[in-house]
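Chemist: Got some structures for you, see below.
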Structure I
Amino acid sequence: MTMIEKISADSLLGGRSVLRRAPRSGLEWVDIVRHGISSQALDSMLKSIAISQSELAQALDIPERTLARRKREGVFSREESAKLLRLARVAARAAEVFEDLDLAIGWLKVPAAALGDATPLSLLDTDIGADSVMDTLGRIEHGVFA
């Protein structure tokens with residue numbers, strides 16, 4: 001997938017067919033997270049960012065068995081939905097900065113000196129880690145780490 005089509009968090013999560021609407025604001029995302037994101041978003045995310053379910057479970061800090069159970073149940077909890085959205089937002093931002101989803105996903109998987117040699121993906125299990133990754137993406141966009 002290239003930047004010919006805009007990569008967004010909702011598109012990575014499966015878009016309108018999975019989310020049942022196209023959220024346009026943070027407040028609309030709050031409502032979606034509170035009601036739980038459909039477990040179909042998991043398959044969409046795995047396909048979109050080309051990582052294994054095990055890597056995704058680690059990045060989200062959700063046990064693989066829980067992910068498998070949520071797939072059967074059909075919906076993520078509020079907390080799990082928030083974690084899935086956080087990953088989608090970071091991946092979409094990285095795709096915007098690198099102007100290519102494949103390059104962005106590659107960057108998420110490689111240790112970054114600006115992040116204490118941690119992989120950006122490994123920091124997404126916490127809000128503070130995700131904020132650090134987003135800050136680093138902003139710096140890259142402005143040429144500070146380029």
Structure II
Amino acid sequence: MKKFFNEFKKFISKGNVMDLAVAFIIGVSFKAIVTSLVNDLIMPLVSLVVGEQGFGNYKYVITAADEANGIVENAIYYGRFIQSVLDFFIVAFVVFLMVRTINDVKDALDGEEEIAVAAAPPKPTTEDILLDIKQLLIEQKK
């Protein structure tokens with residue numbers, strides 16, 4: 001049992017697990033931002049086209065509510081599904097833009113490094129150094 005806990009401690013203390021935890025927390029926060037973007041900015045604009053209530057209230061009623069008999073409404077809320085799909089595409093698009101921007105910056109930095117390496121004079125090979133030494137020795141004998 002002690003070996004098990006030692007292995008677990010070793011696993012938990014690895015940097016990858018901590019990075020994953022941080023990424024998860026940031027992802028949850030990012031989801032809240034995107035949900036707010038969709039619900040508070042985009043969906044009011046969409047409601048101008050699809051109606052005042054928006055997608056969230058689109059539903060198929062299976063059993064209507066009857067308060068007198070204590071029956072609650074049973075419905076399929078397909079509008080909420082449409083809104084979740086829209087959330088997903090917005091998150092995917094924003095992540096795509098972020099990854100693309102990071103890759104563009106990396107490519108630009110790699111290009112600058114290649115230019116710097118190309119501008120530097122080539123490093124002499126061992127053979128070149130030996131030929132120079134040989135030439136110096138020949139000149140000293142003269």
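Just so it is clear, none of the values below were taken in a lab; they were calculated from the coordinates. None of these values were measured; they are calculated from a predicted model. Cβ atoms are built from the backbone, for glycine too; each structure is taken alone.
Chemist: Work out distance in nm of label points 7 Å out along Cα→Cβ at positions 10 and 42 for each of structures I, II, then name the structure with the largest result.
Modeler: Answer by largest value of distance in nm of label points 7 Å out along Cα→Cβ at positions 10 and 42: II.
Chemist: Between structures I, II, where is percent of Cα pairs over 17 Å apart highest?
Modeler: Across I, II, percent of Cα pairs over 17 Å apart peaks for II.
Chemist: Okay, next question. Can you spot which of I, II the value -18500 was calculated from, given it is helix-only ellipticity at 222 nm (-39500 (n - 2.57) for each DSSP H run of 4 or more, over all residues; to 500)?
Modeler: Attributed to the structure labelled I.
Chemist: Computing relative contact order in percent (Cα under 8 Å, 6 or more apart) gives 13 for which of I, II?
Modeler: II
Chemist: So P(r) over Cα pairs in 5 Å bins from 0, in percent, for residues 34-89 alone, computed for just one structure, reads 4, 22, 36, 30, 7, 1; which one of I, II is that?
Modeler: That value comes from structure I.
Chemist: Looking at FRET efficiency 1/(1 + (r/R0)^6) of positions 106 and 122 (r between Cβ atoms, R0 = 30 Å, to 0.05), point out which structure of I, II has the largest value.
Modeler: When FRET efficiency 1/(1 + (r/R0)^6) of positions 106 and 122 (r between Cβ atoms, R0 = 30 Å, to 0.05) is calculated for I, II, structure I comes out on top.
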